[in-house]
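Trainee: Below: a set of structures, written as structure tokens.
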Structure P
């Protein structure tokens with residue numbers, strides 16, 4: 001029986017990886033601890049937009065309820081911020 005991955009990939013990130021599209025990992029430390037709210041959330045969204053504008057798929061990485069996630073959702077990004 002195959003085991004599921006301990007890391008959750010957002011579906012568009014998984015698709016991009018499988019099809020050879022560029023994926024850019026973005027970390028969340030600066031969002032969670034480095035910038036004050038609401039600038040932190042605006043900055044995170046701006047970074048993701050820049051990646052998209054340049055043909056990449058943003059994959060913001062974070063821990064959500066103890067689960068490592070590659071490609072957090074916007075709602076999860078708000079929780080981190």
Structure Q
């Protein structure tokens with residue numbers, strides 16, 4: 001299954017590692033852009049991909065948001081529509 005994760009802090013990065021460990025593919029994003037996630041993605045391995053929040057939402061069969069509650073309005077609503085959101 002493809003899982004899009006919006007937020008690459010402690011929660012998002014840990015969830016990504018756990019999802020990959022059980023066989024899922026992960027697209028992870030943050031507010032600073034995919035280039036800032038190179039080290040994280042390298043550590044996660046070949047089943048991890050860095051992207052923008054919009055791309056992460058579009059790529060996931062399931063989308064996980066791992067951002068502070070006050071930033072929920074920044075979620076790409078159109079790209080999440082119709083998907084399972086965690």
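We did not get these values from a lab; they are worked out from the coordinates using the rules stated. Because the structure is a prediction, the values reported are computed rather than measured.
Trainee: Suppose you compute mean projected area of the Cα convex hull in nm², for residues 19-66 alone for every structure in P, Q: which one lands on 3.2?
Mentor: This figure was derived from Q.
Trainee: Between structures P, Q, where is Kirkwood radius over Cα pairs in Å highest?
Mentor: Evaluating Kirkwood radius over Cα pairs in Å on every structure, the highest lands on P.
Trainee: Can you rank P, Q by relative contact order in percent (Cα under 8 Å, 6 or more apart) and just name the one with the largest value?
Mentor: P
Trainee: I have -11500 for helix-only ellipticity at 222 nm (-39500 (n - 2.57) for each DSSP H run of 4 or more, over all residues; to 500), calculated from one of the structures P, Q. Which structure is it?
Mentor: Comparing all candidates, it corresponds to P.
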